[in-house]
1. Between I, II, which one scores greatest on distance in nm of label points 7 Å out along Cα→Cβ at positions 80 and 208?
2. A value of 2.6 was computed for distance in nm of label points 7 Å out along Cα→Cβ at positions 176 and 192; which of I, II is the source structure?
3. A value of 1.7 was computed for distance in nm of label points 7 Å out along Cα→Cβ at positions 88 and 168; which of I, II is the source structure?
4. If mean count of other Cβ atoms within 10 Å over residues 40-47 comes out at 15.0 when worked out from the coordinates, which of I, II was used?
5. Comparing distance in nm of label points 7 Å out along Cα→Cβ at positions 216 and 240 across structures I, II, which is largest?
6. To which of I, II does the computed value 17 (relative contact order in percent (Cα under 8 Å, 6 or more apart)) belong?
Structure I
Amino acid sequence: MAQGNYSDYIVYVDESGDHGLKNIDPQYPIFSLAFCIFKKADYTRDIAPALNDMKFRYWGHCDVVLHEHDIRKSMSGDWSILNDAATRSEFMTDISGLIQTTPFEVIASVIKKQDLIRYPTPRNPYELAMLFCMERLNNWLVPNGQSGKQIQIQFEARGKAEDAELELEFRRICDNAAGTVPSKTDFSNIDYRIGFLDKKSNSTGLQIADLVARPIGLHVLRPEQENQAFEIIKEKFITYGDGNYEGRGLKKFP
């Protein structure tokens, strides 16, 4: 079978917060969506092995699935090892080092829901965030030689109905017919494909995206608060070479 004209990159996506506009949580009134872009050669040669090596050192196997929520709570099961202060400190240092040294790019969008609902017809925060990220992804992929290639974007599954709605909007965006807001980006130059992975999937890319989404959201929500994770992540944002990630690698709306 002939090989397809596949992209040199793969994208993993995860979110932080819920996309609902009713009963907004006053403690976390935002929706954060993170696109993590990995070069496949780096992913297979360095990134996945590095994460598995770290898991072997802490658990003796590599089947633990990292979730930011579990790391914060760390009460029982596999995560009970982090109830020991020394082990937790060492683990947090190692996971921070892994993110810092892992080669990948980040595009993120954070929707401020309390501001969004002031619009006469507020749009779905997930669909808005996805469009903003897709625009920036397309504008990054084209100058990086990916025109005409097929690229897979892997989302974390949320439920049959939610995934179907998201896929419909995803295909509208790719067909230059976004149902959310008009876009000036031409998405027809790249063959975008969508996939959904279970939250329990032991996917290296999805686990890294999970670790990235919340610190970005917290930075937008409370920019003056110390956020060591974000200080590492911000170096991953696309910047178009001038070091400025605001509005480029990171889109805040409204």
Structure II
Amino acid sequence: MKRGIQIAAVMLAVVSILGCATIDIAGKAGFTKEYIKAGDFTLLSYQRFNKLSDKISIYIEGDGRAWEAKHRLSDDPTPSNPVALKLAALDPADNVVYIARPGQYSPTDIPECNSKYWSGYRFAPEVIDSFNSAIDILKEKSGVKFVKLIGYSGGGAIAVLVAARRSDVNALVTVAGNLNPKAFCAYHHVTQLDGSLDPMDVAKAVTHIPQRHFVGSRDKIVPFAIVESFVKIEKGENYECITVVEGASHNDDWGKRWKELLLIPL
């Protein structure tokens, strides 16, 4: 019993530290925190609306700390390194929103959804429905007409799946995006995401959307071939929408050049 209490105390301390770091990043960027009840989930968002505009940039977080080890699921998927939030904080656009994934940054410090939603069901239909609902709420709040989606890692899969269901997405950007989950799971020798939708199935449905896919040259988590396989289905042998960022790994180095990368045409 004593050991269990000690472990719980340590976990709460870690969550507290991560929460403070996240608040610091968001605060410096002028973001306002808001939990959005959308469909089956309550999603953490950080929002910055500077002026009336016809578009909004929405950043979607990666899978976070979904696994403690290769075959041991985490109790809390809140990311220790919120890459998408860091990128959102650097975006100079007038209207920017960051959205975390289900189970991340729970207001009670205990994930409010089943752990399957950061495992085999991380891209489940109800997850995509939730993000669609959240975007509808944000559009109504801000009065914008168009949406730019930026997804990091597993958030890239979410961005593609959401974009395929909407008619208002005028830009699609992924950073180290897991755009081929089946190939990703095979590459890492882990169980397939049987409860999830597959971005590969909707590749043709988003081909009309201007897009850019960034891949780190040192990324061992989502290597170039994963993104290449998605673009090949979507655009054949035309890989002009892929940009390899030299020296970037999966979790590091993106923020150093993000403002520069944002200037690359879609």
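1. Details: I: 3.2; II: 4.4.
Checked I, II; max of distance in nm of label points 7 Å out along Cα→Cβ at positions 80 and 208 sits with II.
2. Working: I: 1.4; II: 2.6.
Computed on structure II.
3. Numbers: I: 4.4; II: 1.7.
Answer for the origin of the read-out: II.
4. Numbers: I: 15.0; II: 20.9.
Of the structures listed, the value fits I.
5. Structure II comes out on top.
6. Details: I: 31; II: 17.
Value 17 for relative contact order in percent (Cα under 8 Å, 6 or more apart) corresponds to II out of I, II.
Rule-based calculations on the coordinates, nothing more; no lab input. Small disclaimer: the values here were computed from a predicted structure and weren't measured. Cβ atoms are built from the backbone, for glycine too; each structure is taken alone.
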